[in-house]
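These are the structures in question, set out in turn.
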Structure I
Amino acid sequence: MTITLSPSEQAWIADALARGHFSTEDAAVRALLARGMAAFDDEALAAQEQDPAEIARLRALLAAADAEIDQGLGIPLEEHNARMRAILNRLQP
């Protein structure tokens, strides 16, 4: 099977390789495909949603994030969005 990636997808993978997230282009595509496949695996999602330990872990993370926001450590949504747009713009050809 041959898969053709868009220029922006190729740039994203090249950036991920440069940052050391993956060792090869094939490894990057395989990892991303595996994550995508897992997202569509209804049984895995159902099991994950019902895992009390995972729910407790996520609740603790949310509580910590809420505490940081209460301490003024968060950033406004507009600033976050601007940062994300800048990152996406760098990835576009």
Structure II
Amino acid sequence: MIGFTRLLLIEAALAFVTYWALRLYITSRKREALENAWDRGEAGGAMEREPFIDVEMEAFKKSWVRRGLWLVVLVPYLVVGALIYFVN
């Protein structure tokens, strides 16, 4: 039982480190893409650069890509649970 608890704790630590790394990477890539779009004139409005990026990043926070990152944390637990269920 102690080994199983250790496995879950290590899995949780790795999952959250991976989640935060992916979150930072995806957010920075999105911000860079928005900055490039504004520089190329694809923003399509008279907004200044920073307000445009802030508005679009707020919309990104509610997107499925950002919410889907929680699968990085959830899926390993589901896999371990399924393995335990089917092996026993």
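Please treat every number below as a calculation from the coordinates, not as lab data. Fair warning: this is a prediction, and the values are worked out from it, not measured in the lab. Cβ atoms are built from the backbone, for glycine too; each structure is taken alone.
Quick check for you: by distance in nm of label points 7 Å out along Cα→Cβ at positions 53 and 69, which of I, II is greatest?
I
I, II: which one has distance in nm of label points 7 Å out along Cα→Cβ at positions 5 and 29, as calculated, at 3.9?
This value belongs to structure II.
Which structure, out of I, II, was log10 I(q)/I(0) by the Debye sum over Cα atoms at q = 0.10, 0.15, 0.16 Å⁻¹ derived from, given a value of -0.42, -0.68, -0.73?
II
Computing helix-only ellipticity at 222 nm (-39500 (n - 2.57) for each DSSP H run of 4 or more, over all residues; to 500) gives -28500 for which of I, II?
II
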